[in-house]
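Below, each structure is written out as structure tokens.
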Structure I
Amino acid sequence: MLKDFAELSTPLVADACVRLGEPLRAAPVGIMPVVDGKRVAGRALPVRHHGSVDVFLEAFIHAEPGDILVIDNAGRRDEACIGDLAVLEARAAGVAGVVVWGLHRDTPDLVEIGLPVFSYGRHAPGPVRLDPRAPDALRTARFGGHEVTGADIVFADDDGVLFVPAARAADVLDAARALFRTEREQARRIRAGESLRAQTRFDAYLAGRAEDPSYTFRHHLRRIGGAIEE
């Protein structure tokens, strides 16, 4: 999956979801890679953290190579729920990356380990609580307003994290590649001196909107085959 995502980006995947009418499931703003430039794509391995790393160790028993550990820590900003040892164990289990709805710690060690980790940021204290564990703690994870399961694919890069149903991932990636080709050609033409306004026939759009106020730029782009919004 990471190979299929190689030349793409989360903005392209997001635009492809909009183009296809697929619900857009993005992690909350602020979930970013510990190391800039890291990117992941793979099947979600969901866990709900309850104050102990045992849930991660149990999840790794069921991990398949290339899975992405998706940690639901309810977006907490008062504790870091994952650090160097758990990330080292994730790598040993074949996990390709970690996305956390919460915080991490042991930052220098995570940088050295090199496994992509995405979170709200760093925080020294770990958990001092131990809450009751939910029966489905290894089956579903909340990430912001979204529920994530093993039937989802995770895409993450410097612009954030997205979740796409595995059954729709191939179609979404195909649409993202088409948008990528269109946008690269538009960028080439701008650099060659042809403005984006000229390429998108912006005067025609303004005239169409004057006649029909419901005529949107997105409708116009779809009509002429351009891309910039989605």
Structure II
Amino acid sequence: MTQEFDLAASLARGVEGRSGAWSFIQGFADHWIGALENSDGWPDADLDAAEGRLGLRLPTALREAYLLFGRRQDLTSNHDVLLSPAELYVDDAKEALVFRHENQGAASWGVLLDSLQDDDPAVFIRSDLADKSAEQWEAWLDRVSLCFVEVVLSESLQGDEELCDFLDPDEDTVELLETNAVRLPFPVYPIGEEEHGIRWYLGQDVLLRDDGMAILARGRTTEDLDRVRDLIPGDWLNDYR
């Protein structure tokens, strides 16, 4: 944490609703990535055009996210991809409005069509399977605004390799993580995966994510990242020291 921006406290407010989510993203961008500017969002005209093309109304929270930072690829698309307004589409089964793709097309995120009238509806994920008949939309996070907090946090871990790293954990890693970092107030997800779900932590100016298969880290500085590598030793992918 820093004196200017208390990440944990801001995140706690951010998970409560839309206004807190956007405030968190603004503060996080300002102190960890790069401050938001007016030009970082899509114009209303582009979102209106998307609604006209699709013949539907975008949920308020989805529209607000695009207006605020939808063009900031360093916040939304370092790894997975936030679709532009012109790329938004309804899936072939006519079940969901899709707004995000996994970077290799292995999954998509969307909002179910029957919840588009809600201001901040739940977000679902669908995996791209060899057996197309087995594909189905599964619960991801309770609200669009919460999903975008997750998007910005996750994409921050995929930035400059001087600030970001990846560790394949062993049996001691999680214990060391919990000893040297504080669990952040973000709900475990995907929904229903309490035992094996994704969890977030904060060390000394280092953001960490435990997704059950890997530990990902981002430091505010290279020194911050080196510190957590020393506290949680292992075969860090980008550690060339």
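When distance in nm of label points 7 Å out along Cα→Cβ at positions 61 and 157 is compared over structures I, II, which one is greatest? Please report the intermediate quantities before stating the final value.
Working: I: 3.7; II: 2.1.
When distance in nm of label points 7 Å out along Cα→Cβ at positions 61 and 157 is computed for each of I, II, structure I gives the biggest number.
So mean projected area of the Cα convex hull in nm², computed for just one structure, reads 13.3; which one of I, II is that? Attributed to the structure labelled II.
Identify the structure, out of I, II, from whose coordinates relative contact order in percent (Cα under 8 Å, 6 or more apart) was calculated to give 16. Spell out each step's value before the answer.
Values: I: 26; II: 16.
Attributed to the structure labelled II.
Out of I, II, which structure matches -11000 when helix-only ellipticity at 222 nm (-39500 (n - 2.57) for each DSSP H run of 4 or more, over all residues; to 500) is calculated? Considering all the candidates, the number was obtained from I.
Of the structures I, II, report the one carrying the highest value of distance in nm of label points 7 Å out along Cα→Cβ at positions 101 and 149. Largest calculated value belongs to II.
Could you tell me which structure in I, II was used to calculate distance in nm of label points 7 Å out along Cα→Cβ at positions 117 and 205 as 5.1?
On the way: I: 4.3; II: 5.1.
Label of the source structure: II.
Coordinate-derived values only; no laboratory data. Keep in mind that what you see is a predicted model, and the values were worked out from it rather than measured. Cβ atoms are built from the backbone, for glycine too; each structure is taken alone.
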